[in-house]
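Next up: the structures, one after another.
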Structure P
Amino acid sequence: MTGMTQHTGGPFRAGFACLVGRPNVGKSTLTNSLVGHKVAITSSRPQTTRHTIRGIVHQPGGQLILVDTPGLHRPRTLLGERLNSLVRATWSEVDVIGFCVPADATIGAGDRFIASELAALARRTPVFGIVTKTDLVAPQRVAEQLAGLADLARSAGFDEFAELVPVSAVDGFQLGLLADLLLARMPESPPLYPSGELTDEPEQTLVAELVREAALEGVREELPHSLAVVVEEMNPREGRAGLLDVYVNLYVERDSQKAIVIGRGGQRLKEVGSRARTHIEALLGTSVYLDLHVKVAKDWQRDPKQLRRLGF
C-alpha cells in the first residue's frame, strides 16, 4: 500500500471542491487537467457526466479533491431529475464551489439560474467564478466574460465571487494558480487519500465510463441521453496471466438506437471496442479482452426500476 503524502512546515490542508455549471462548459476536462490524469470522461455532447467523479490533486502543502458533477439542466426525464438532485446534494457537502462559465459562450438563462441557486450557499461556502476555455478566444473576450461573471454574481444576490479566475485546460493557463487558490480555502486536515491515488471511483465504474465515452463519439444528438453502460463481469482470465476479461452491456431505449451503436455489419461497435480497450488498458495497466453487447431497455430514463438496475 502506498503511504500518505509527507508534509513538513505549515498547516496541511485537505478538502473538497465541486465544479458546477451548465452542461458542456468544460468541467470534466478541467478536472482531468488539474489531476494530471484522465479520471472523468469528456465529450462534445452535453450531459456526458452522469456521476459525481472525484479526482485527487496532490500538492506538498495539501490535498485537493475535485468533485466533477453532471451539468445542471432543465430535466425532461426522471434521470434528469435525479442528476440535478445529485448536483445539489454535492453542493451542500463541499468546502468550495467552482462555478464554470466558458469564455466562448454568452452568459445566458442557464447560468443565471445556477447563480441564483448558488446565492444561498455563498453565505457559508466560498464560490469561485471560473472562466473556462480561454484558449478559444482573444484576451479581450476573456476580460469581458470575467466582467460579465462579476455582474452575474451581483444580480444573483451575492456581492462577489470569492475568486475570479480565467483558465484553460488545453494549454494549462493558470491551472496552477486555480489549484493553489482552491487549496488555500481548504480546512486544515491530514491527508484524506493515500499518496499517488488519483480517484476513489471503483474500477468497474471507470471502465463503464470509458466505454460510454467511446460509444458517444460521432453519434447523433438523441443517442447520448439514451445510452447507459454496465460492466457485468471483470475477472482475470484463468490460466492466462496478465489478461483481464471484461463483459459490458450497452443499453439504449429503442431498436433504431441499437442499430446506430452497432453500425453496418457491426463495424461501429468494433470501433467502439477498440477505442475503449486502449483507454481501459492504460487505466488498468494490463491487457484486456473486451466483450460488448447492445441491449434495448425501453424508456429506461423514465422507469424507476430500470434506473435502479442501471445504477441511478
Structure Q
Amino acid sequence: MKFLPFLFLVAYVLSSCGAKESANSVSLINAKDTLSYVLGAMNAKTISDSKTESFEKLNKAEIIKGFNANLTGTPAQECLSTLQRLFGPTYQDFNPSYLKEGSNCMGKLTGYAFYYDIRKLGALDRVNFNMVKKGFEDGLYKRDTSIIKLNSMRFIMSEFITDLNVENGNKMLSKAKSIPGVQLFENGIVMETIQAGRGVNPGPTDDVKVHYILTSSLGDTLQSSYQGDGKGNVEPVPLALNGGVIPGWSFAIPKMKVGGKYRIYIPWNLAYGEQQGKESLCFMVELLERGAEGSFTKSLKPTP
C-alpha cells in the first residue's frame, strides 16, 4: 500500500505581467532565514514553472501582493468564485477583465494554504515570514537560484519535512501510549483494541482480508479502503503477511483476532522508513478473514 507523502506547500498558478523583474540582493543571516527563503521560493515554483498559456497572462505583482497580505491563515473562499470568473466554469475560458482581481486571489489562496499547513505542522516558530515573502517573490521571478542552488533548496526542504515528521510522529506515539488499555510493544508499536475479535489469530505467513483507514501523525486521512473504487464497489483488501506488507503490519496483524477492529500506531522505521520521510503512521484495521499463505493473494502484487 503506497501513498503520496504529506504535501503541505500548496500553490495554484503562474506568472507574468506587472512588476519590474530586477534582481534584489538578499541577506540570509542564519538557518531560520535560509529555510524561510527556501520555503517561499519552492512554494512559488509550482507557479513560476507552469507552462499553461492562460496562467502566463497573470499579474505577478498582484500574485505577490495577495500572497504577502494573506500569510495569516485567513480563509479566502470568496476567491474561488473570482477564479471561476477569470478562467470560466471549466477553467478553459480566460477572461482578462478579471486579471488583476484573479491574480491577487491566487496569491491570497497560496498564502492561506502556506500558513495553514505550517501552523498545522507546528512549525510557525521556525519560520521568518519576511524571508518567506522574499523567497516567494524571487521564486516567482525565477531569480531564487542565484541565491541558493536548486539542489540545495531541495535538500533543505527534505530535511525540514523529515525533522517535522519525526517530531510529530513521536508526539502521536507518546499520546497513544496514554490511551487506557493499549498494548505496548518493545519495538515501539502501540495497539488499541476498538472491538475485540472472536476468531483466530493469523499466522505470520498467512494471508488476510482487511479494511483499513490510514492516517498521518497529524490525523489526516491518507487512505481508506472503505471508499472503494469510486464506482460503489467496496471490497476488503487481500494481503500477504509474509513479505506483502510493511514490517509494522507483519508484527501487529498476528496479534489481532479475526472479527476485531484495532488501531495500530507504527513508528517510522516499521512503516515506510526513510523513503517516506520518516513518517510514523496510524492504521485502523478491521480484520475480516485469514487464510493459508497464497489463498487470497496468489495472483496479486504486494500492496501495503
_At a computed 14.5 (mean count of other Cβ atoms within 10 Å over residues 138-145), which of P, Q_ = P
*Computed 4.1 for distance in nm of label points 7 Å out along Cα→Cβ at positions 106 and 170 - originating structure among P, Q*: Q
*Identify the structure, out of P, Q, from whose coordinates volume of the Cα convex hull per residue in Å³ was calculated to give 143.*
P
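Bear in mind that the values in this text are calculations on the coordinates, not laboratory data. Quantities reported herein were computed from a predicted structural model and do not represent experimental measurements. Cβ atoms are built from the backbone, for glycine too; each structure is taken alone.
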